[in-house]
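Q: Listed below are the structures to be examined.
Just so it is clear, none of the values below were taken in a lab; they were calculated from the coordinates. Please read these numbers as outputs of a predicted model, since none were measured by experiment. Cβ atoms are built from the backbone, for glycine too; each structure is taken alone.
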Structure I
Amino acid sequence: MTLNYQLPYLPERPAKPRQSGVTMMMDKGLSLREAEDFCSVSGEYTDLVKFGFGTSLICNNVADKLNVYRQAGIETYFGGTLFEAFVIRGMFDDFLRYLEKYQMKYVEVSDGTIEMDHDVKLKYIERLAKDYTVLSEVGSKLAGRVITNNEWIMMMRSELQAGAWKVIAEARESGTIGIFNADGSANTKLIADIEQQVEQTKIIWETPQKNQQVWFIQHMGANVNLGNIAPYEMIPLETLRQGLRGDTLLSFFSPKSCYDHLEMIYMPESCVKPRRSQAFFIPL
């Protein structure tokens, strides 16, 4: 990744296309100009753009905006709720025509809102994986629907086996459900159980809130896959990944290693106003 100055001891970030350190931005209705501006600033740090829920069905200039993202080297797909909206109406073939109309390469399969037998979901994944790169969302958007930790793991593993490229751990754009508690804090037991049973490069964790992004980076490293990031949070997130923000500054760089490369120099009192000597750390 391009830096304006080569600062040592930053976490290594893989170049695109990457399997780890993936970042997904959620586009909930940006204008064409906003998409262009976004790519000029954050394109290098963005791997995927999801057109959130069913926004692609009602937004203007969808084809033009898709082209802007693609020219910036960003893969695109429509939110899983749109898949559900077609399927619940018995219009899966129409959904395929919709994907073809916009020349999509990626597709999301979701059952976060509708009731769908899991075997049926696996068949949709298998079918779509023949022609598309599939992202499969696991978890419910409904607070009252209980999914055990073992069920989370079983669904993730079986959906990957069915052909999903990566699974998305549900948190919604609010970050208050699924892998998070109602107050936005991490469901640590669930996340730990998933982490032990599912390959980490295969999971994209939805983390719309800054404190959630910090938590995952501190627990899983700079190259954890994160999604549902707001457009204006992409650069701030990258600074978190690279230890260039206070929340993660010391996560990847020990203060002791800093002091090993510093020499304490005392400025003579004659060079300053009549106060006690001041100490400065000067890099060698």
Structure II
Amino acid sequence: MAFVPPDFEVPLCLDRPEFRLEPLGSGHNESDHAAWTSSIAFIRTLPGFRDGAWPPVGGMSLDENLADLEQHAREFSERSRFAYTVLRHGQVIGCVYIDPKPYFERTARVKSWVSSDHADLDELLHIEVSSWLAEAWPFHQVHYRPQAVLERRLVSFEVKERSRAFRITVDGRPVEMTLTETETIVGNRGSSTRRLRPASPVDWLSSPKTPLPGWPDDSWIKVHPDDRTVRVSAFLPNADGNGTTVWCRDEFILAFDETYTQVDIVWDHWNDITT
């Protein structure tokens, strides 16, 4: 399946006062090489690069880097994936990679980095690119760091230290939460949902069913700007008593008020027991 529709006009730039994005190519080789090789340790701490696959600890030669950039340019031309360089005053300070998620139609996996001497732009880059992806691209879903951007506000989960508890923040500030908890069972005879906990104010959220507080890196996030909602869903394999693996899903629907100081949360524990 095509990553983007045949008639979609792929953006060739994103201009912001602090930086500019344009397709990554061979003409950026020296500046790109200097940016990432000077920041290897820092880049490997960023979301999307913590698996150690890239950048290599030992760096690479300028010729090897050029081959990588030429590959990125070919993929951009083929519309199979899209790599953008991040420029500031004409110099490369980072990159944004927009790749397809296998087996998922119109679903993008996105990651970005900035050089260590421009670390202060990392969050701004994430916010601006997230808004750009939502407004200018035809994706059904975007996986880009365990956060969401809604009307240029950064929605995140704040984790309590040494605890499985977490809460919702907007631009780093906690918001008042009202939680309704439900459970959905899917089986051979259909599905049903029951309410585990009626709507009530909460200070922190906590559940042993969530392996990591907040949303895992592999969760999908869908933003609905029209009604100020964010839907977060993560699939979790779980073995039942007979040794059979069933699929579970924790799903959050976050609905914010107009001032983004209060959020209504529906937290659904979804279980597929189909045999």
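Q: If relative contact order in percent (Cα under 8 Å, 6 or more apart) comes out at 13 when worked out from the coordinates, which of I, II was used?
A: On the way: I: 17; II: 13.
It traces back to II.
Q: Of the structures labelled I, II, one was used to calculate distance in nm of label points 7 Å out along Cα→Cβ at positions 77 and 101, giving 2.0. Name it. Each step should come with its number before you reach the end.
A: Details: I: 2.0; II: 3.0.
Derived from I, not from the others.
Q: So if we calculate distance in nm of label points 7 Å out along Cα→Cβ at positions 29 and 253 for every structure here (I, II), which label has the highest result?
A: Checked I, II; max of distance in nm of label points 7 Å out along Cα→Cβ at positions 29 and 253 sits with II.
Q: Here FRET efficiency 1/(1 + (r/R0)^6) of positions 117 and 165 (r between Cβ atoms, R0 = 35 Å, to 0.05) has been calculated and equals 0.45, so which of I, II was it run on?
A: II
Q: Here is a follow-up. Taking helix-only ellipticity at 222 nm (-39500 (n - 2.57) for each DSSP H run of 4 or more, over all residues; to 500) from the coordinates of each of I, II, which one would give -5000?
A: II
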